[in-house]
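Student: Next up: the structures, one after another.
What follows draws every value from the coordinates through simple rules; no lab data is involved. For clarity, every value in this text was computed on a predicted model and none was experimentally measured. Cβ atoms are built from the backbone, for glycine too; each structure is taken alone.
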Structure P
Amino acid sequence: MTSTLVQPPLLPAWQRNLANFGYRQIAPMPVLAPYVQHYWELALPAGQPSPHSELLHPDGGSSLLFQLAGELQINSVRAQQGVLFSPTAAHSGSLVLAAGVRVFAARFRPGMGQVFWHYAANELAGEVMGLDGARYLRFDLSAVTEQLQLAPDMPSRVALLETALCGALVRSVGMPGALPQTLALLRAARGQQPLTQVLAQTGLGQRQLERWFNRYLGLTAKQFSRLHRVAYSRELLKQAHPDSLAEVAYVAGYSDQAHFSHDFKSVVGLTPGQYLRRVQARYHSAEPADAALVHRS
């Protein structure tokens, strides 16, 4: 069974910003859909006057990026031997793409990438690795990287990577069946619902929940909730005519602007005001519908 091209009705602003670089996504085959969010690819023209940079905002997921040409780096870590492995992060990072770069990548759903790893997520969280990350994965990363370099197009690259992922999935020990539901409830709550209420909907105990988050995400449940409250705040700020920062804080569920600013800066590395100015300078006409996209996938 083959993967299909994703054609959402409206891409988030950062993806529209990469449209000129041929950015596109391909959805995973059904058996991998619970684990893989999508595959993506882009290429910067060789004549690009300067490197292109994007903020990488955490959502509890992880990524594998393959450097097919040119240079790229995440958080100042350069791709080593054609690959960057970026497990779960609690803070926004930076992706820098040099002129002439071509990137192919897999984005794993929050908590789901761990089925392809030998180690618990808390042993890897926050790190960015090159080919040295191969020892953590359940498939031959070096061989896959070489094969991807030779593949003629994106569908071929997706097929190659999915063969490796399916093999790793067969060899994995699986994960708790209630974990995806719990993550979905926390995402939907956008950090505005007490964990005790979420636990009441799942039948889980606090200790069990934290053990799962430690193993599969490398985050605490509180950190995960904060990531998604801040994510919602970011999408509100991307609206064409955002409300005042105080109003954004209120809509995002913060009791005061100081708490909002503290949470936002601790995750993004910028104050809400700094982020708003960055968005207005880069995206200009970001549609209000962006705020509805943050929890689509």
Structure Q
Amino acid sequence: MRAVEVTAFGTPDVLRLVDRPDPEPRPGAVRVRIHATIVNPVDSWVRRGTMAHRTPHLPFPFTLGFDIAGTVLDDTDAFTAGQRVIGLYPWLVEGTGKGTNAEIVHADPRWLAPLPQSVDWATAATVPLNSLTARQSLDLLGCAPGETVLVTGASGAVGSFAAQLAAADGAKVVAVASAGDEAYVTALGVQYVLSREDPHRLVEAVRKVAPNGVDRAFDAALIGAPLLGAVRAGGGFLSAVEAAAPAPERGITVTGVHAKPDAAQLTDLIRRVVAGELTTRIADVLPIEHSAQAHRRLEAGGLRGKLVLTF
């Protein structure tokens, strides 16, 4: 099988396309042939060594990748060989360095949800990590219908899912959009769209539409401590990256999220995508051979949508 390995911490030049033996069946796991996966910011952080403290004993070379969109190769109690599935590969928790940037991966069947035939591979790959992060973040925040929820990074993958899900949950969503993405974010069903400003001006803009402060804030853009000024005393604040969560103040509950595989949630989320209730964006679809190019484009910024890698 083909795989893209990280040979050392560093720039995208450390990525190598290699041929490896197909993995053998393993008790308690199912093999999945990957058709598409995503380059996420966390992949870049891991490749550069920023996350090395999370996997101190992981040897080189290793394979990145969190998003599963593929076909099952083995019959199990839950799936049959040839069935289409999606799933979240908990790369940091597993700690084996055997991610989804490989044609075949071992997966726990409990990570996987059936993928309807109507969803193409590229779209399917954009759903697992980003939508589960958004769903689980809103659940941790305890957003209630009628509350005002601020979502930063609403132009991005996690933030756009969070904005859509919060609106569907009955919240009044104040979404922060990147320049040029205001129309896209408005179409997500949010109540207010603010352009991204420096943190001080952004807090002022939020306070104009929510004078007492928002009830909850989901910081997908990782603005951090300055954004607490937009939250009412006693409200809630959640960072999309645990390590970026600021110290609490004024009785605000502050937490971070680390998305976990959840087949039931993922089944519902992909159902919503099929029904047109959730939208996702793709910036480009590239063959796995162009992984280094995809990492460079991600780090250059300015993307509108996800970069998909296909086998």
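Student: Identify which of structures P, Q gives the largest calculated value of mean count of other Cβ atoms within 10 Å over residues 36-43.
Tutor: On the way: P: 20.9; Q: 24.0.
Going through P, Q one by one, mean count of other Cβ atoms within 10 Å over residues 36-43 peaks for structure Q.
Student: Taking distance in nm of label points 7 Å out along Cα→Cβ at positions 44 and 76 for each of P, Q, which is largest?
Tutor: Comparing P, Q by distance in nm of label points 7 Å out along Cα→Cβ at positions 44 and 76, the maximum is at Q.
Student: I would also like to ask the following. Have a look at P, Q and say which one yields -11000 for helix-only ellipticity at 222 nm (-39500 (n - 2.57) for each DSSP H run of 4 or more, over all residues; to 500), as calculated.
Tutor: The read-out was computed on structure P.
Student: On to the next question. Taking 2.1 as the value of distance in nm of label points 7 Å out along Cα→Cβ at positions 20 and 52 derived from one of the structures shown (P, Q), identify that structure.
Tutor: Working: P: 0.8; Q: 2.1.
Answer for the origin of the read-out: Q.
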